[in-house]
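Multiple structures follow.
Any read-out appearing in this document is the output of simple, stated calculations on the displayed coordinates, not a laboratory observation. Bear in mind that the values here come from a model prediction, so they are computed numbers and not experimental data. Cβ atoms are built from the backbone, for glycine too; each structure is taken alone.
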Structure I
Amino acid sequence: MRSNPMLPPLTNIPLYLQIQRLKEEAASDLKKGSASTLPTYTLEEKLVLWIQSLTPAQLQRSYTTIEVIKLALLTGKYRSRPALQEVAQLLRKHGFEHKRSWTNASRNQRYWKFIGTKNDQ
């Protein structure tokens, strides 16, 4: 009987022993700390870390919502980008104010300007 290239190779070890061996390997990896998992941050934690990393000159600048998403490396739960409404709520919560530029060049673009939190004032 020829082996099918699409199937895994045949082994004489029972399946329950293979599963037990894999569980033991996983447990030993966790004990060693070799599972190199990066800490996972929530959307708010990522945004706060980005705000804290800004210099005073950068805090004076206006940002669009898309710029904030890209600069703070924000990702959504189900898509590559988070919901704009969710980002807007977090920006308001952490001291940003919504502005709009009415000039022809900026085409009524919405901006976020850092005002500061209640603790800062």
Structure II
Amino acid sequence: MTAWLTTSLTVVALLVAAVAVVYVVLDRSIDRWLLGLMGLLAVGTLVQLVTGLVAVVRTDDDVSVPTVVGYLVGLVLVPPAATVWALGERSRAGTAVLIVAGLLVPFLLLRLDQVWAAAGV
């Protein structure tokens, strides 16, 4: 996987989590600024999906294609699912879902890199 993209997505995801923590402490629901951060994260995960699929197609190494594709698809589903949940639940609990999403994305990226590295790529 692309190191700069993984790092960028990790930074944005952790920023989302940090901002969401502040929102939960202040008892604020999701607003346009936090929604914009989630949109940025969603677009970034789509870019990761495309670059990851291209890398899987181009590699000659013995990478577990179903595992890599599963992590890539799961990565893309996290931001919109969390956003829909947060918009549907206008309480602190809904905003707290964004904390979980912000921490889940770096975890999925880490696992994706581990699976990719295990193939010797």
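Things worth noting here:
- For 25.0, 80 (Rg and Dmax of the Cα atoms in Å, calculated) the corresponding structure among I, II: I
- Looking across I, II, the calculation of distance in nm of label points 7 Å out along Cα→Cβ at positions 75 and 107 that yields 1.6 traces back to II.
- Distance in nm of label points 7 Å out along Cα→Cβ at positions 67 and 83 derived as 3.1 - corresponding label from I, II: II
- When FRET efficiency 1/(1 + (r/R0)^6) of positions 11 and 43 (r between Cβ atoms, R0 = 25 Å, to 0.05) is computed across structures I, II, the figure 0.05 traces back to I.
- For helix-only ellipticity at 222 nm (-39500 (n - 2.57) for each DSSP H run of 4 or more, over all residues; to 500) computed as -29500, the structure of I, II it came from: II
- Origin of the value 41, where relative contact order in percent (Cα under 8 Å, 6 or more apart) was derived from one of I, II: II
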